[in-house]
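K.L.:
The following blocks contain the structures, represented as structure tokens.
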Structure I
Amino acid sequence: MRILHTILSSGFAGTERATAEMCNALCDGHEVMLVVRRGHRGHGGASIIDHLDPRVQVREVGNWFPGPGLSRAVREFRPEVIHTHLRKSTRLVARRRPPCPTIATLHMWVNGPHFLQMDGLIVIAQWQKRDLAKYRGRIFDINESLVPHPRLSPERIAELRAAAGAAPGELLIGGVGRLARSKGFDVLIRAFRAAALPHARLVLVGEGRERGELEALARGLPVRFLGFRSDAKDFYQAFDLFVSPSRSEPLGRVLFEALDAGTPVLATQTQGPSEILAHHPGRLTPVEDAAAMAAALREFAAAPPPRRTCDLSAYHLENVLRETVAAYRELAGPLRQP
């Protein structure tokens, strides 16, 4: 099949990683194009295009007026299905009414009527279906993808802990994600301060517009900001505890990456983590409750839970790929008949 993906965001976070992984995996049996905006690099220069297989055809469109570029890509590439990611690209495709089936992944929620104009929607969490009572297209339950990470050597783990500033024997608490208000890292820093843990260190892996404010908030604490790291997935195996303090988290890809590493998880009672940790080990605290999070940090430090191996095979990329291609074929089937 000829499959066109569109994403008009900047930087490289969870949604961009999921999109890149899917585009790359599709290349083994299909012709793939990805449409991005010219301003696809985010804070620190990170971009989805740095993580693409060379076989993925990349088409850049305008930042402010992307419509003509998208229309040209559709005319020239002649896709059999268009797969959109996030609000901007979904709205643009819905307005263009292309001559092929369209499908969008709900990486977040239905934050615009254009999602309901897609021929198909992929839901990655069950709570998302609450917004789809009036949707008349095809709904596909397909998990977020996960590429299992190789086990690291003790030497590599020691190297990562040193990069985080953790001395031997220190408790290393980690967070990974965009430094944006929705991710709640200010709550984690306040909780870390209130917990007053001896011989503990907090490290944040990620970049974003809130970094300056967060660094000011963390002044005087053993907190290190590592910025964007291409090896971010390595760090989960170096953490003693992973924390997701989000104010809103539709799914929480980072939770799967931490669980894949066997790392204990602490998260807020947001949409995705509440669903994930109903089936996998971890602890939840109320959203924006720094005192409750501080208490959880103290309890963890007093009695650290063991690292565990979780069965996450339902999220492995090869299984998600198979289900996604089946969705494409179901939508494009009537148009592909001779």
Structure II
Amino acid sequence: MTRTGSTSTRVSAAVPASASRQARLAASASVIGLRRVNGLLPRNRAGIGAGRGLIAGVMAAFGPVLPGTRVNRVRSGTVRGEWVRAAGVEQGDKAIYYIHGSGYVVCSARTHRGLASRLSKLTGLPVFLIDYRLAPEHRFPAAADDVEAGYRWLLGNGYRAQDLVIGGDSAGGHLALDLLLQNLRGDIAQPAGVFMYSPLMDLTLTLAQVRDRTLADPMAPAHTGRRLIELYTEGQQPDSPRLRLSIPSGADLPPLLVQASAGEMLADDARHLHDMATTAGVRCDLELWPGRIHVFQALPLLVPEAEQALRRTREFVAEALAAADASIRTKVS
């Protein structure tokens, strides 16, 4: 993989032509149940607590932690997180740094432990899950600052930037891109690559609302997502450069892999990120998978396509790390 210059959309052979029957049924059932419940939860302490519990239950039921997974919690200064290693995976000199989604409000390192265990098993790498502070208890830029601190912590604890691949889903995709742009501003070495699942880019959810009117998202109405995000961004201007992210032309960013469900609320956010990246000259492979479940990669017992998408992620991670190694050898010689 090259750092910049490729502007084509990659259509992976891993992407099936249509969603499985199980995935279609899951989306239909979610519209009836989960979407309705999410839409009714009040935006207060009780409602937020119920939402956190609901999502944690869904993640645990349909994306459980693999047997034999080892988890080591990290508490170091302001950094909170955990190392997740699937059975047989050792703590080596390469790793994945994963930033969970949540609308900045409802998820945690623990809810994403199952996804991290699968990524670890497939890639053979340990996964560091950052447990950033959540809104409304902690507003912008708390989450972004914690994500940046986690990356600096990894660099300060023996990991080279070129030996790290960053992953993120939903709001974690926005936080991942913010981190890359902060690295640019601070002249900090970039990771070997970044993969994102259903990344959130438009924090006003304008793109999502237009799509949701045409085809109701199975997980939650667009206005529910906006209410969550506003708990994090309250008091900020929507065009703040760290909220409305923009990739400058010629930016030295690592290659990106973006996956989303073709029929979900954030599909147009994924397209927007791809267009923004490729216009700037950054390689970005966009894969729109048939189906409608948001971050389906985390729910393999609900959506069979999750395993295929994760295998494609494994390929991307291996390619990115190999390309980074080759680039370093070329510079040394």
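K.L.:
Quick check: 1.9 is what I get for distance in nm of label points 7 Å out along Cα→Cβ at positions 99 and 323, calculated from one of I, II. Which structure matches?
P.N.:
Considering all the candidates, the number was obtained from II.
K.L.:
Suppose helix-only ellipticity at 222 nm (-39500 (n - 2.57) for each DSSP H run of 4 or more, over all residues; to 500) works out to -13500; of I, II, which structure was it derived from?
P.N.:
II
K.L.:
Assuming 2.6 is distance in nm of label points 7 Å out along Cα→Cβ at positions 267 and 291 as calculated from a single structure, say which of I, II it is.
P.N.:
I
K.L.:
Check the numbers for relative contact order in percent (Cα under 8 Å, 6 or more apart) across I, II and tell me which is largest.
P.N.:
With respect to relative contact order in percent (Cα under 8 Å, 6 or more apart), the highest-scoring structure among I, II is II.
K.L.:
For which of I, II does mean projected area of the Cα convex hull in nm², calculated from the coordinates, equal 15.9?
P.N.:
The read-out was computed on structure II.
K.L.:
Thinking of I, II, which structure, once Rg/Rh (Cα atoms, Kirkwood Rh), for residues 59-210 alone is computed, gives back 0.95?
P.N.:
II
FYI, it's all coordinate maths here, none of it is from the lab. All values reported here derive from a predicted model rather than from experimental measurement. Cβ atoms are built from the backbone, for glycine too; each structure is taken alone.
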